[in-house]
Structure P
């Protein structure tokens, strides 16, 4: 079983190296391994076993990963819950996955007093701390095969209700080994994780843990906390979304923080804005690694390494996402499921051992996302002759104006080249004459108006691509993973 082997190996090879750090404490690999075994025994004594689901509701902290690994050791499935969801949304996830227990921070559990589970445990309480302490760790734990399910991870739900993605141990192993083969881990890595542990982005942390890295957990992203974590832990890597990097660059603490230990910034969830990359590369002088992933395909499966990122002054309008990791396969397919040639736009589809087993109790949705054994990402893009994947847009966001394809990201990039525009998000709206036309939502300085931005767009876009209207907003809505919530803009 991959997660158990990961802990056993690191506890053996790096027993005194720090494994995890949060705002409360730190643990070594030996301590993390031993605590996980004890916790597994304690949970088993309370009736949790193979195939059971256990919901986890918490901000990022060491106990969350202790719980994930302990449940995996028993063959139980961990079901992370997004702590920002409403009580009705949390109840919906719980009712669909039917966990036997919920483990979480006491304050968050108090918000959901009526969840239909037989066991509630506060991971910041005395009972959880003592759980399994009476165990000597010598009792036999079950031998769980790699094809056993390990987790139900929920999608970020930018377009509707989150779906439960079933992931087995073999998926975690395949993604970790494939990723590390190209990311070339170095000794004494320290990764600051700015992203939540309740969806597919947490696979990045598991992957670097597999290499023996120290992972620093933050209860939530703030520039100040991120700077403090980098400096205090001499972090070599940081995992974030581009919008977080923009906030870091704008914060006064940037100039007062020692960031010299940083070797690599991992970023994903949305394209890196040209201005953000150029400024960060100039001011930080470290490498950048793009992460393209999807919960349904096991997490991060494509990367663009530091050696393929251009110098800031040569930054193109759009970077390729990168090449697929070893063990996974990628194709661009047309609407009939046929592979298109290099350079032709199709839907990016994935196959390999990292791909999910399916959506939990949703055969129709699983069938919809699968075509001849390939998993559809919903992303439109193409492969160049060197095997690099270039994303164009989300298939659901594509605007068809009088039969012509209009890609919102192209309009968004054009608008954000105006010095007064900070962010832009484009959707299609109905039109009697053309079927659909683009509407642009823009975050901009107060001294810029609609006419000026339309003139600016006209200088860069063909007439059929230009936005019909521009709406000024205070901020572009995003989910905790940093993805733009175009569903809210449409509403």
Structure Q
């Protein structure tokens, strides 16, 4: 059989592979952080027909005679040139401007990663070598997200690895102190709610009583000035107003009795709460001192008598009621202040059970977590993640680090926009003691890529180049088929010799 047949076959296989690579590049033209590939070829072994001969005194030397047996794939290279940066204005979209990769991974040893789990709070630090606790992967795709606990993760749920923020986990003493404070507030809530309801009720009754007095006085004056006897409409209106007034007086007196009962219980609860606050301020850990809650709410004294006859309500009675309305208004102001103070107390007590971040980094490798109650957050060019907490204070959640390799082209693609270290990529672990935090670079330092927030790196696939290479591969494939068909025609001629 002809050698050209097999040379043509090897060429067809090679250019099919080249088309496969081109197809994959084009398919990922819009994949963030994707790095295109290329195929290079080399010739196969050559069959020796005649060897080379050296020159003699009478003749010149001759070159060797060899027939090549086709081509083979030499390499499939990953091209790590930078892709264009696309602005998205999304805070969690990050692009790398320069060399490097985002280190991400899944936890393999949960005992070595101090992470939030259920009701357990962790400080987000990794104990020992990073790769001893996390299955490390690397990516250029910076479309990141927050999970249900505020951790910075990839679209596939892999944690972003970097330097953890300084996060303080509540101590048992702090939790106990918090619970005691919340229990005190809970004990106070019912008397406070009863007092608020009674105060609203008696204030409403007092204002209705004042209106009833005024309506009755108006009816008396109208009757006195315009009518006599006990059968006219003005007299009937006056009697009706007096009846309504006496009904409201009775309702007010009943409400005042209820108010006095609730006021007695409330004053006792305020005294108890003041004692609980003193205990809270003295308990460890001693932090913000809570102001004691004081009250000026007293019982109201005196009742209003039913009105008889056809005379106006005296100025003294109206003055007394007006004073009571003013007192009730002051009570409402005092009660609202007490409510605000208790809310502040509750906030301080609840904070003792929450982890606290500072404005510093921990100096240790770990995960990056943004509290769910943060008002806002941002990521700097050096990867530092800062946020404004619920109190309006600026804290640091951590720092995104950058991984670099001596031979980026040696990294292995594993799908999902991820790369893995290979035997020829070079290792991040320089000391053979596992990957340490200082072996992950700070973005923007020592020639490492800086981070661009609110942007993503696009694929580095150039469609014009890929289409051109597609045409070349297609023509080369067709040319190799011609070799096979031509060889077949020659064989056909040989078969014809027999006839």
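A short reminder: the numbers here are calculations on the coordinates, not readings from a lab. The structure displayed is predicted, hence computed values, not measured ones. Cβ atoms are built from the backbone, for glycine too; each structure is taken alone.
Here mean count of other Cβ atoms within 10 Å over residues 145-152 was calculated and came to 19.0; which of the structures P, Q was it taken from?
Value 19.0 for mean count of other Cβ atoms within 10 Å over residues 145-152 corresponds to P out of P, Q.
Quick check on the output: 11 is relative contact order in percent (Cα under 8 Å, 6 or more apart), derived from one of P, Q. Which one produced it?
The value was obtained from structure P.
Matching task: 31, 14, 12 is the computed value of semi-axes √(5λ) of the Cα gyration tensor in Å, for residues 361-448 alone. Pick the structure from P, Q.
Clearly, the read-out refers to Q.
For volume of the Cα convex hull per residue in Å³, which structure out of P, Q has the highest calculated value?
Q
If distance in nm of label points 7 Å out along Cα→Cβ at positions 233 and 257 is computed to be 1.2, which of P, Q is the source?
Answer by label: P.
Thinking of P, Q, which structure, once helix-only ellipticity at 222 nm (-39500 (n - 2.57) for each DSSP H run of 4 or more, over all residues; to 500) is computed, gives back -15000?
Checking each candidate, the match is Q.
Check the numbers for distance in nm of label points 7 Å out along Cα→Cβ at positions 313 and 369 across P, Q and tell me which is largest.
Of structures P, Q, the maximum of distance in nm of label points 7 Å out along Cα→Cβ at positions 313 and 369 occurs in Q.
Assign the value 1.9, calculated as distance in nm of label points 7 Å out along Cα→Cβ at positions 89 and 153, to the correct structure from P, Q. Please list the in-between numbers first.
Working: P: 1.9; Q: 2.8.
This value belongs to structure P.
When distance in nm of label points 7 Å out along Cα→Cβ at positions 177 and 201 is computed for each of P, Q, which one produces 4.0?
Among P, Q, the structure yielding 4.0 for distance in nm of label points 7 Å out along Cα→Cβ at positions 177 and 201 is Q.
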